[in-house]
1. For volume of the Cα convex hull per residue in Å³, which structure out of P, Q, R has the highest calculated value?
2. For mean projected area of the Cα convex hull in nm², for residues 50-153 alone, the calculated result is 10.7, so let me know which of P, Q, R that is.
3. Can you say which of P, Q, R returns -10500 when helix-only ellipticity at 222 nm (-39500 (n - 2.57) for each DSSP H run of 4 or more, over all residues; to 500) is computed?
4. Out of P, Q, R, choose the structure whose coordinates give P(r) over Cα pairs in 5 Å bins from 0, in percent, for residues 290-401 alone equal to 2, 11, 20, 20, 17, 13, 9, 5, 2, 1, 0 when calculated.
5. P, Q, R: which one has Cα extents along the principal axes in Å, for residues 82-233 alone, as calculated, at 92, 39, 23?
6. Comparing distance in nm of label points 7 Å out along Cα→Cβ at positions 146 and 378 across P, Q, R, which is largest?
7. Taking FRET efficiency 1/(1 + (r/R0)^6) of positions 138 and 346 (r between Cβ atoms, R0 = 35 Å, to 0.05) from the coordinates of each of P, Q, R, which one would give 0.25?
8. Supply the structure label, taken from P, Q, R, corresponding to distance in nm of label points 7 Å out along Cα→Cβ at positions 130 and 250 with the calculated value 1.2.
Structure P
Amino acid sequence: MITWMQRHKKYLIITIWISTIAFVGAGFVGWGQYSYGDKAGAVAKVGNIEITMGDLQKGYSRLYSQYNQMFKGDFDEEKAKQFGLQKQALQQLTQQALILNLADSYDLEINDAELLTELKAQEAFFDNGIFNKEIYKQVLSRNNLSMKEYESDVKKGLLIDKTIALLPVKALESESNILNTIMQISDKINFKILDENDIIVDTSDASLKPFWEKTAQKFMTEVSYEVNYIKQESISKDYDKAKISKHYQDNKSHFKDSEGKILSQENAKDAVLKELNAKATKDKALRTYIAYKKGKLDSAVAIQKATVSKYKNSFNVEALGKLSKLSLSSPYMKPVLINGEYYTFELTAINPSKAKSYEEAKAEVLFLYTAQAKKSKLLELANSSVKSFAGKTTDFITAMSVNDIDGLGADEAGEFLQKLFVSKEKRSFIVLNGGKIILYDILEQKLLGNSNSDQSNLVMKLKSAMFNEGLIKNLQNKYKTEIFIQGL
């Protein structure tokens, strides 16, 4: 994680937060919106840093967008679940929080001048190559973001950047020379690629059922909660001048411009009305909740029903977390804000997790069985054919020849070559993380002429990777991490 941040410092600030501008038109996915910064919405705490529902939502949305681009738009919530995006998002946030704790221990901070410099460098707010304050306001408004919220998180990203800059990793000349020599080692190999897609697996019930019987405990239904709920829609009404003036006078510090100056009452009027309506909506929701709890609910109020679980949740994670803490003897939940509207819940039933029947679990069984069977059969094929295979022959290649392995992408080739050049076997096979197996036979080996190339960048990457791994482990021991949401 830190290695990635060091490699992309130029783009760190937006990416560390949520890549807000990249999501214009795409919107948030997955869990709805939250009251960002609300202490009650904390899903985790790392040292003195709280991770809110809003932070998790934004991190999830960023990852979802990245995966959706990788899959060329063919990405959905089911795939997100399989890839564990929620856990990935939380892991990234906890690592960022560790760095923020470290920054706090050194009393590091970001001043307004540093913030302004960063904002003026963000091209998303440019007009003809120059930062435009009105475009800045418009872009944030279109994304339902306040300047206070955005600038707070930009400062957070800058603080992470500043902290990392205090931990430079340098390459020694001797290290570069050693690596340069290593990089001149070249092999001519014969290789063959084995792919799981070429393996045929029997997926009849005769094969699947025995597998399901042995692993039935892996295929359980979700715990679900049956609820009645009341939705309180947002209130919008007119207020007299005295009411508006009093709220403005009592809450002046809420209404500031982008430079932190308090707005006049006239310029703050829309924001004042928004706060008044939000307060009126919350008050009405609370009155409805009390009446509902006492059995005195107005007959005109609509009560709706729903079944809520981790992966079938039309509300949000916060609501599910609170529902899971209710009991049938104490079934009422105070109003919770979801997408700008308040919801009051009554728990009516809890459906515990239970083992799925074969038919219920069949799709999941098929997926897991096929993956395991293909992996096993591919490994059997590799073992049986490694001594006699005939494949393609390369020219002399080095550990950097990622574009010279026919049939492998650059990332796959990089992984293969990294493992090949540390292998002690002349003829063997290498299993890639993606599932492919590469059979190889080293035909010749030689040392190329000294290229005198500078390997300091690569040395720095290698040293950074080791340093950062150690740093994260050290910070994890120093700052306690508490997770407040089940399943993550």
Structure Q
Amino acid sequence: MEETKRYLQSFLFQNKIDIPKSKQVLFEDFIANETNITAVKIIKEKQQLIMQNWNLKNRIDDITNQSVFLPNGTVNKAYEAKIDFIQLVWNDIIAYEIQNLEETGLSFDREKELLSGNPQISGDLKIKMLFKIDGEAEETPFNEKIFTIIINPDPKSLWKNVESDKTAPFSKEDNVKIKSTFLDKKIVVASKRGRSHANVGSFREDDFAFRNFEKNGWSVLAVSDGAGSATLSRKGSKLSCDTLIEYFQENLDKENLKEFDEILFHHYHKTDADSSKKISHFTYNTLLKAAHFVNQKIEEFAVENNEEVKKFHATLIFALVKKYDFGYAILTFGVGDCPIGLLNKDLTEINLMNVIDVGEFGGGTRFITMPEIFQSDKLSSRFGFKLVDDFSYLMLMTDGIYDPKFVVEANLEKIEKWKEFLSDLNGNNEDGSKVDFENENADIASQLSTWMDFWSPGNHDDRTLAIIY
């Protein structure tokens, strides 16, 4: 009765009706009327229902419009995002279903509240959640909330692979791979056109060559990187490697090599200043003649073709190696920013066999086509020599490998960085791409070529890696 009285007093007041004292008995009789009591009860129940309906609608709208951050993803790259109902204060959601995941490569784990997978399509993915909250009738249709996930395209897919013009002068294969023998060891080499060149249909500027000279026991391996700014560097790199092989083909049988064998034998059994000096002298003179021969041959070729020598600018690194009963003699030369790394048998030591033109030399990369390198007072530092009982790997690479995998010159002299590099080759990488260095691995050249497809932002140059193992 008291509740009815308060409600009717408020109702009449809202309608500007006052109950004077003279009407108080009449009002008491009015509120005691069963019809009015029932009417007030019905009105209050309806008001409560209206409030419940409003609260439900308002809560549903809050959830529907609530901001939910889901991290961006990338096509073909593992994705994971938690839709944390507790953190989102969605404890009043009593039923839900995640939709629109078909063909996205994603799935939802209800127990872990985890959205994961490998996205297969790029763009703004609209993930739908159908839900009901506590208080909604069972027959009520599900409410709808949309999550947006931005999936970026696979960066690799943005690069075109336009075949180079095979009818153009000095054309060459875009990608080359080979496995063979080198002395009593194995060799695998892959040279791959970089994405920057493939994107516009230009040529691979890297090159390589190697040869075993069975008659005298020597073998030679050369790698060259054509200058990106030189329009005919693709030919310059090929000439660098091929003419080097040509030089040693013609000169490795001379008497002075037999003399070197004797010096080296003496050096191995009794290392002294005299034998070390003779070895340095031999290394310097033999390899200098070879390097100068390459320089002259490229210059002659340029003149014959009425072209400027600078159009053929290319780096050159090479290793001349011979197996003796007491070990391996390794002689090296390098001009440019391509390293030569020699790893000992138990992988505890790295010898960087050349000084690359990014540190001590500075001032930009030098090329075998530059005559001034032969007048430099630092010329002798371009040569290297090592006599070792054995080794695990001898690697020659262009900056397309060195830049993304070692980043800075200082890392080339750290054994831990080379171990990381070997681990990478062994499959410890984002793609799971592995090069198996087993002796009987017939697919090693293809494996190395595939491994060289690795993605490294900003590093899209040609890649050449030669490994003696």
Structure R
Amino acid sequence: MRRLLSSIFVAATLGMAPSAAQEPIDLAMIGRIKQEGLQRSRAQEIYLTLTDRIGARLTGSPAHLQSARWAQGLFTEFGLANARLEPFAFPRGWSLEKISVEMTAPRYMPLIAYADAWTPSLGRAVSGRVVYIGNKSAAEVEAMATQLRGAIVLTHLPQAQFVDSDRPQPGLSDQAIRTGNPASPGARSTTPANQLQPILQRAGAAVTLKPSPYRDGTVGVLGSQNTAATAVPSIAVAAEQYNMLARLAAAGQAPELRVELTTRFHQDDPNSYNVIAEIPGTDPALRDEVVLIGAHLDSWHTANGATDNGDGAITAMEAIRILAALKVQPRRTIRVALWSGEEQGLLGARAYIARHLPDQAARDKLAVYLNDDPGSGKTLGFYMEGNQAAKTIFDLWLEPFKELGVTRNIIEGIGSTDHVPFNEANMPGFNVIKDFDAYDARTRHTNADFPERMSDDELKQSAIVLASFAWNAAQRNEKIPRVKK
């Protein structure tokens, strides 16, 4: 596990001169932020509460609502103003109540398996020999209708390609690199899924199994909120175990399985919720402008949502706690947002923009948005989204944190997270650079996303950096420059 030496946090470098006269840096305040973030941190405490006690937080699920109310309560406890839940339309939640997939012949073996989100329940436990159709055409599957009724169906070919490497580390190289989510080698079948599912539904198949594209028992599972309640239930199985089942079936020795699956749809509340709170600004000329920090609170459903994105949510919560504990009086309002629906299409961030920033006059009041999402570990810097003017400022702000392990800001941007809608609306939004050590290949969207991948020191460092950048942005005379379009 990555570790930082705790002693490096003690050095506040209060005697440093500002890096440039045109961008003064309040080193005394940064020293106070470092001291509060090290000596009185609550990051690990609230991180383990979120990940171990509350656990996975699929959008629309009871667990997500529990986490949102818990975060709102903490914001109130921290002394923030106007801590609230802000709703947006999300008509149907889902949760997994029980799953068991076991091979019972030719020998007994419990299988590592997880249901797709929003898949319906099995009415009862299903047992029997598997039916393998991964190598069948649509016409061949149609002809197997009698075999498929009530069957446990293997829908895909054995998994031959795997997610087995992480994307490059953008904060650790001076060369321009491509950022963004790496391509995933999906499961393959002879008949495309959009053709196969209606056939299986008409035939009355009981449940489908497919391989996950990860190695060594890691299972990555997503799902669609638009899945019909009448769809054939879908389960992902660890690739090596699925391959064994498919090989046996293809050789004419189809194994026998027993499958139980109970899920629940939640439709009583047609909304999901962002969590919002703030430290009000005090400068009469600037207090209506907002420095926004945030991260998404929702996760997928198979593990604890620790690195995607519990660590980011706790970084934002601890950053705002530090500032509140110091009883700061920023010139601009500093607002924190914990988004829902990020994993379903950046829904919470888009809802916030529609509600608070619907026109240019409102958008001109956003000084900057700072987001913490992809990756895990310590903060290395920021993706600057092609904004050279902002990078010049952020480079100066990064200097006091070199002893904390930051490396550099990069001019490139990154997609697929909550700062993107702000950039699309020509507002300055930036995401932190994090380590990708075992993130893509192991924890992101998988059953291995647990808090052991993060250390207390890493959480402290990330919160200190985010709190300091928020303070700097709240105090400077001008907003962060926009990219002209």
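1. Across P, Q, R, volume of the Cα convex hull per residue in Å³ peaks for Q.
2. R
3. Q
4. Considering all the candidates, the number was obtained from Q.
5. Going through each structure in turn, the value belongs to Q.
6. Largest value of distance in nm of label points 7 Å out along Cα→Cβ at positions 146 and 378: R.
7. Corresponding structure: P.
8. Considering all the candidates, the number was obtained from R.
No value in this document is a laboratory result; all are computed from the given coordinates. A quick note: this is a predicted structure, and the numbers were derived from the prediction, not measured. Cβ atoms are built from the backbone, for glycine too; each structure is taken alone.
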